[in-house]
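Given below, in the form of structure tokens, are the structures.
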Structure 1
Amino acid sequence: MGKGQMTKEHIIRQSAELFNTKGYGGTSLSDIMERSNIRKGGIYNHFESKDEIALGAFDYMFAQLKGFLTEAMSELSDPAEKILAICDVYTKLIEQNLWEGGCPILNTAVENDDGHPLLKQKAQSAMDELLAGLCGMIEDGMKRKQFRRDLDVEAASSVIVALIEGGVMLSKLYNDNKYIRHCTNQVKNYIYGDLAVQGETA
């Protein structure tokens, strides 16, 4: 990797948590300069605008999240266990403060629902990928006769995401980890209650 590419990636890594905590509107070029220890001219040698840095930073954070999820599920084949592994990743995200700010998808979606179309599009694409993965797990569970055959797969995946992201939001809002625990416990109840074939237990 060349020096220029290394510098560019350094700027993205250092600015990622700034955007994730302060948001796009709250993060200034001065903040990025201070965090990365690179002068304005050096930053503009690699990026045309703050927009470009923010988009790159989101991609970096989402790639990290996918890495955490992939690692957590790498040795699992059971669909229910995979979904619970996703819950564990988000719980660790909050309890171990893996990143400043919590979930980048949630933060970007909330801040940019009307304000920044490109970042909103990034958040939508990331959420689409997460939902598609969950749909695949639920469909796999249906094929294995672990989950009911009559499920609305899209609705079930959206409930799971809403519970997890809601737990993240409440835990960050109140600075209390109990909310992510409450909500991920409800995911488990949902999986083995509403989704499971009758008689299936944890």
Structure 2
Amino acid sequence: MKKLKPKINNLNSLAETKYLSLYNAEYTNKKGDSRSWIVASRKNIDILNLQLQKKIEERVDAVMIVALHEESKKLVLVKQFRVPLNDYVYELPAGLVDGDEDIKFAVSRELKEETGLKVVDIVNKEDIKALYVSVGMTDESVALVYCYCSGEISNAYLEDDEDIEVCMVSPLEAKKLIDSNPKMDIKVYMMLKAFAALGEEIMK
């Protein structure tokens, strides 16, 4: 039997909110059998259908920021309350891209909002691309951006629903944090492992 390329044939909206929507994707598998899959997305159904029809290119949903504090040479983390976990979890600073907002502008805005710190220089400005975070559940894409930042930590710019504590760690403190085994996002875990081993070299 000839192997077919799986593809989505139809999308049905199950629930739509301002920041996240849920869809039933009716698709054909490699044998030509009809199947369905529940997909969470940051995009509305009109945008998703245009992407499926190849009429528009996929837009990056969010930025994730690897920020090294210029004065202290420490990595910037956030410890944030997340409703799905009903608990606090360590993460990298991150946030959604607003509309057609430039990614570099989104990085500066989100870092300022979550930490009070100012972006000084984006290191990988020529290598910013869409990456995916949990492809069995969502099409959400993020741009992983490395930058140097400066200034003093502040919570003055947080939104009402954001409960965030900013932490800055040295390579030794990064190792100790990993060893203490707190709840953490897998991306910050991988970055902490690299920072503990390489220090500022992670920015190169």
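Quick notes on this one:
- Highest-scoring label, criterion being mean count of other Cβ atoms within 10 Å over residues 159-166, among 1, 2: 1
- Structure from which 2.1 was derived, distance in nm of label points 7 Å out along Cα→Cβ at positions 79 and 103, options 1, 2: 1
- Set 1, 2, criterion FRET efficiency 1/(1 + (r/R0)^6) of positions 55 and 167 (r between Cβ atoms, R0 = 41 Å, to 0.05): the highest-scoring structure is 1.
- Each of 1, 2 could give distance in nm of label points 7 Å out along Cα→Cβ at positions 31 and 151, but the derived value 5.7 comes from 2.
- Which of 1, 2 yields -24500 [helix-only ellipticity at 222 nm (-39500 (n - 2.57) for each DSSP H run of 4 or more, over all residues; to 500), calculated]: 1
- If percent of Cα pairs over 17 Å apart, for residues 111-174 alone is computed and equals 54, the structure in 1, 2: 1
- Taking FRET efficiency 1/(1 + (r/R0)^6) of positions 15 and 71 (r between Cβ atoms, R0 = 41 Å, to 0.05) as the criterion, the highest value among 1, 2 goes to 1.
Every read-out reported here was derived from the displayed coordinates using simple, explicitly stated rules and does not represent laboratory data. All of these numbers come straight from a predicted model, not from anything done at the bench. Cβ atoms are built from the backbone, for glycine too; each structure is taken alone.
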